[in-house]
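Each in structure tokens, the structures are laid out below.
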Structure I
Amino acid sequence: MSHLTVLDKTTWTERATAHSHRVDEWTQGRLARARAGEKHPVDDFLYEYYPTRPRQFRRWHPGLGYALADADAYRTDRHYCTVVLDAATAMTVDPSTFSHRREGLAWVEGLVRTSAQRPSRTGCFGLHEWAMVYGSTQEEVRHQAWPLRLSPSEIRSTVDEIGLRCTHFDAYRFFTPAAAPSNEFELSRGTQPDFDQPGCLHATMDLYKWSDKYSVLVGSDLVADCFELALEARTLDMQAAPYDLADLGYTPIPIETPAGRAEYVRRQRQLMDASAPLRHRVIEALGSALTAVDAAICATANESVDTVREHMA
């Protein structure tokens, strides 16, 4: 445990408090809407598709490599263990508690790493949201409370004219049955590592999903940074959608026009550039997490062998 950086109570408390205040700015609207029984077609996505509970999101984790002094609040957390450093006790993340999730962690680490290496594609124009309402009436769409900017026939003709080139399975799987066969790629969960790429808005939003899934290991500061960028990506996502969300303050990007498509690509590339250093941080954090979990599994196996030898001696 000599590699641990010890944070005294004042330091880690300040960081935890700053994190909770940062998260509160994002979640207070969601909590107020939940109490009022209201919906928001942009913000709610980050709490429903990505099943984030505001209370869990608010809890701060330092991530691997840190020990928290005088951290009684973490003693009941099953992902932490007590260590003795300089005759004083502290709490640190115990990677062995993720041993049963090792294969999932390895899959996610590989997915994010390989997707970052793939050439970016910026020719989809955000038409995945259009494909999700293709051939549907206003009464059949997901966000029924918000009007479509175009008629169903105009949506259909726009999609048919421009074409579907979606590379993200978790968008593709919500295409209407009429739209799915028109996509350039036939996507599946199994082939997701072969198609995810850094130009995709949903792949960028997924940086939040993957970091949050292993927040204890990678640290809450990284999760919050990923959430912030995911919110920006979701905003562009719905500005380019066929819904009219102007009353919520979202100016539509009319991708049915050449100027609208150019604006979308410009914003898409900005997000891609902004996501690059964050994607690198996620890859490094997941890689370190995988190494730590593998070391914990190996240590447990060695302890078991030693125990057997002791009984045999």
Structure II
Amino acid sequence: MSRLLTIQEYVNGLRAGDIAILSKAITLIESSKLEHKQLAQELIDAILPFTGKSVRIGITGVPGVGKSTFIESFGMHLIEEGKKVAVLAIDPSSSISKGSILGDKTRMEKLSIHPNAFIRPSASSGSLGGVTYKTREATLLCEAAGFDTIIIETVGVGQSETEVSTISDFFLLLMLAGAGDELQGIKRGIMEMADGIAITKADGANATKAKGARAEYANALHFLPPNESGWIPEVKTCSSYEGIGINEIHEMIKKFVHHQTTKGFFDLKRKEQNLFAFRRLLDEQLKNNFIAQKAAMDKVKQLEQDVLIGTISPYSAVYRLLQ
């Protein structure tokens, strides 16, 4: 990293909407260096009063569903309505190769160069917990920089979706039509987490299939347990290339936010997310502090060998280690 800024320099830059300062701040919170971690904690505490005024939208979907194309189309629509849009893309490989996010930025040609947009990979560093923590803090930094819509993109349907649901207000599942059995391979848990579903590529010869898929998904959602707030997930169709259905998806999200806010669930979920982050970080920190002790790690290595050859059960090994 280049010269570290002072907390006040970071705060002033963020409050002024300085993209360069925002990028530096995110790099700071992603750093594993001890001195950077301390500064990052102070920075997050300093900007907290300027956060919380955005709508955080988690977006996921199977590979090939057109996430990047949708996000660009959706993002440009939001900007045309006067919004400032930040896109944080969670990518397990980004901490090593920066591979797919660079491809995403290339595909999001209009969005990536627009002054009211910001696109940034959120490195997982191989840790799902790291995903939640780093992305959550990056979200707060983007809010402090004046972005009122934060899009959190995941690489596909999998474990990371569970993590993203703990840092987003609205969870949008993108689906394809005409890919065989519409519900095949879609985990029930992902469907239950979705606040809305969008059938992409609903244009040309695929438009009819998209309508059929919409009916199937809408029917499937009726068999899932009702949302605690009473919100019933909606299913929309869209074409990112033609811009069809994008406004309807935005209206669905606005309807959701209004519903959750009036019912008191919007703020409640934010509070629950803060508590989840605290507990998750506490678990990680306790583990990290424990294994940082040489005596503990020596014992871990010894017990690992015992477990490997079967002279002790994993349960007994852990219990003995903690004793």
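Identify which of structures I, II gives the largest calculated value of relative contact order in percent (Cα under 8 Å, 6 or more apart).
Numbers: I: 21; II: 17.
Largest value of relative contact order in percent (Cα under 8 Å, 6 or more apart): I.
When distance in nm of label points 7 Å out along Cα→Cβ at positions 236 and 284 is compared over structures I, II, which one is greatest?
Greatest value across I, II: structure II.
So distance in nm of label points 7 Å out along Cα→Cβ at positions 196 and 300, computed for just one structure, reads 4.4; which one of I, II is that?
Numbers: I: 2.4; II: 4.4.
The correct label is II.
Can you tell which of I, II yields 3.6 when distance in nm of label points 7 Å out along Cα→Cβ at positions 220 and 268 is derived from it? Going through each structure in turn, the value belongs to I.
A short reminder: the numbers here are calculations on the coordinates, not readings from a lab. Worth saying up front: this structure is predicted, and the values here are computed from it rather than measured. Cβ atoms are built from the backbone, for glycine too; each structure is taken alone.
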